[in-house]
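K.L.:
Got some structures for you, see below.
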Structure P
Amino acid sequence: PLRYPHATKIFVNGVWVGVHQDPKHLVNQVLDTRRKSYLQYEVSLIRDIRDQEFKIFSDAGRVMRPVFTVQQEDDPETGINKGHLVLTKELVNRLAKEQAEPPEDPSMKIGWEGLIRAGAVEYLDAEEEETSMICMTPEDLELYRLQKAGIATGR
């Protein structure tokens, strides 16, 4: 901290393991790693901008809840635009088809785990929820998108 006063401290399960000069990039990389299932979905990632800390928790016993994720940047690979749900109609249709006609090969099944692997659902613990923006309805998400675009709304 003396050498790099603006660096962000990195903690893993409460133990200080180092500092990083570009926390936004680091957090985005680790979050992307979790969303692509290279990192267990139960791992919590908390960036505290005010305290200049990035906390990673993988210990047991934390209560977590699932939330649908919103694309943070335009993704040409998937075609999902910034500000839209990662859960697409294509995924929903695959789930519906799967319910109607379960695939013979279990590896072809998408199910809940497939939504997690696709990054459409992620789990947040209480501390991670505090640093997240959560919309309660699709209408709230649309309203937020319009406000970010500078379009006046009647609310």
Structure Q
Amino acid sequence: MKIGIAADHAGFEQKQIVLRELRDAGFDVEDYGAFSYDANDDYPDIIVPLAEAISKKEVEKGIAICGSGVGVSIAANKIKGVRAALITENYSAHQGVEHDDMNLLCLGGRVLGAALLSELIQTFLNAKYDAGERFQRRLDKVISLENKQTR
């Protein structure tokens, strides 16, 4: 599975740690930035390249980190085909994938400890979409809404 990762200044240190951990675990990870710490960078500039890669299916799943996780989730969800969610606990990390086909995990670098951050990422990456009738029906409705908005 190819994974994309991105973070602004508020998640930069965590991204570097996560990137190393994922590569050490054998994951194919594409880094979409930030590539150096810049206290003045803006999360939309950092998240859009990753979100576009998810939309184009260049990566299967993505991980985005900003201060709270809120900003990157808002910006990423503006890109067609991206289903991003701010996650702070384990149940939603897998349920969001299993039921809603979440493809971008958004995390708060300033509000989550390293152990929880790692656990949420592993849970998200190990989860698989359950394409059962009720989940697919709901996802199709979300995609229909998205298509109406992006004409």
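K.L.:
Out of P, Q, which one gives 0.75 for FRET efficiency 1/(1 + (r/R0)^6) of positions 23 and 111 (r between Cβ atoms, R0 = 30 Å, to 0.05) as computed from the coordinates?
P.N.:
Q
K.L.:
Sticking with this structure for a sec: Work out which structure the value 2, 8, 14, 17, 18, 15, 12, 8, 4, 2, 1, 0, 0 belongs to, where P(r) over Cα pairs in 5 Å bins from 0, in percent was derived from one of P, Q.
P.N.:
Attributed to the structure labelled P.
K.L.:
Further, regarding this structure: Out of P, Q, which structure matches -9000 when helix-only ellipticity at 222 nm (-39500 (n - 2.57) for each DSSP H run of 4 or more, over all residues; to 500) is calculated?
P.N.:
The read-out comes from structure P.
K.L.:
Let me ask something else about it. Ranked by distance in nm of label points 7 Å out along Cα→Cβ at positions 7 and 119, which of P, Q sits at the highest value?
P.N.:
For this comparison of distance in nm of label points 7 Å out along Cα→Cβ at positions 7 and 119, the top structure is P.
Read the figures in this text as sums done on the coordinates, not as results from a lab. Nothing here was measured: the structure is a model prediction, and the numbers come from that model. Cβ atoms are built from the backbone, for glycine too; each structure is taken alone.
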